[in-house]
1. Can you spot which of 1, 2 the value 36, 25, 17 was calculated from, given it is Cα extents along the principal axes in Å?
2. Given structures 1, 2, which gives the highest value for relative contact order in percent (Cα under 8 Å, 6 or more apart)?
3. I have 13.6 for mean count of other Cβ atoms within 10 Å over residues 45-52, calculated from one of the structures 1, 2. Which structure is it?
4. Which structure, out of 1, 2, was distance in nm of label points 7 Å out along Cα→Cβ at positions 5 and 69 derived from, given a value of 0.9?
5. Ranked by distance in nm of label points 7 Å out along Cα→Cβ at positions 13 and 37, which of 1, 2 sits at the highest value?
6. One of 1, 2 was used to compute helix-only ellipticity at 222 nm (-39500 (n - 2.57) for each DSSP H run of 4 or more, over all residues; to 500), and the answer was -14500. Which one was it?
Structure 1
């Protein structure tokens, strides 16, 4: 069974917001999209990459707890 990339596991709403911001923030959105497609595990992302994902997907991290930051629980689909 193939491991899904972080891009494949990204919440569809967050993915849509990220895609919508691509026209305004081409370089930044392209970079974070590429990063998500190249990585399978949340722990492989840097703090800066997580912050970029939150910023450019218009996701509010205000209510994130430590588990959300460690494992991406608020922005990634749950494994089935």
Structure 2
């Protein structure tokens, strides 16, 4: 979709299903030297991704993005929309 590198996962938490996407952004979307981004989107019960972001974080390197993606998978809290 965007850059060449990306990670995608689905998370089931508190009765909801969420799509976690970490990508390398295209050059025209990079902000403040942070070319990688993790976003969380809710999913409808039928499995459709609702592209209304619930969380977003940006990273300066692929290694940071990989760690951030794993941190989101482990600690996403849908109630507070934060990472515990």
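Rule-based calculations on the coordinates, nothing more; no lab input. Predicted, not measured: the structure shown is a model, and the values here were computed from it. Cβ atoms are built from the backbone, for glycine too; each structure is taken alone.
1. Details: 1: 33, 31, 22; 2: 36, 25, 17.
It traces back to 2.
2. Working: 1: 42; 2: 24.
Checked 1, 2; max of relative contact order in percent (Cα under 8 Å, 6 or more apart) sits with 1.
3. On the way: 1: 13.6; 2: 9.2.
Only structure 1 yields this read-out.
4. Numbers: 1: 2.8; 2: 0.9.
The value was obtained from structure 2.
5. On the way: 1: 2.5; 2: 2.0.
Of structures 1, 2, the maximum of distance in nm of label points 7 Å out along Cα→Cβ at positions 13 and 37 occurs in 1.
6. On the way: 1: -14500; 2: -5500.
This value belongs to structure 1.
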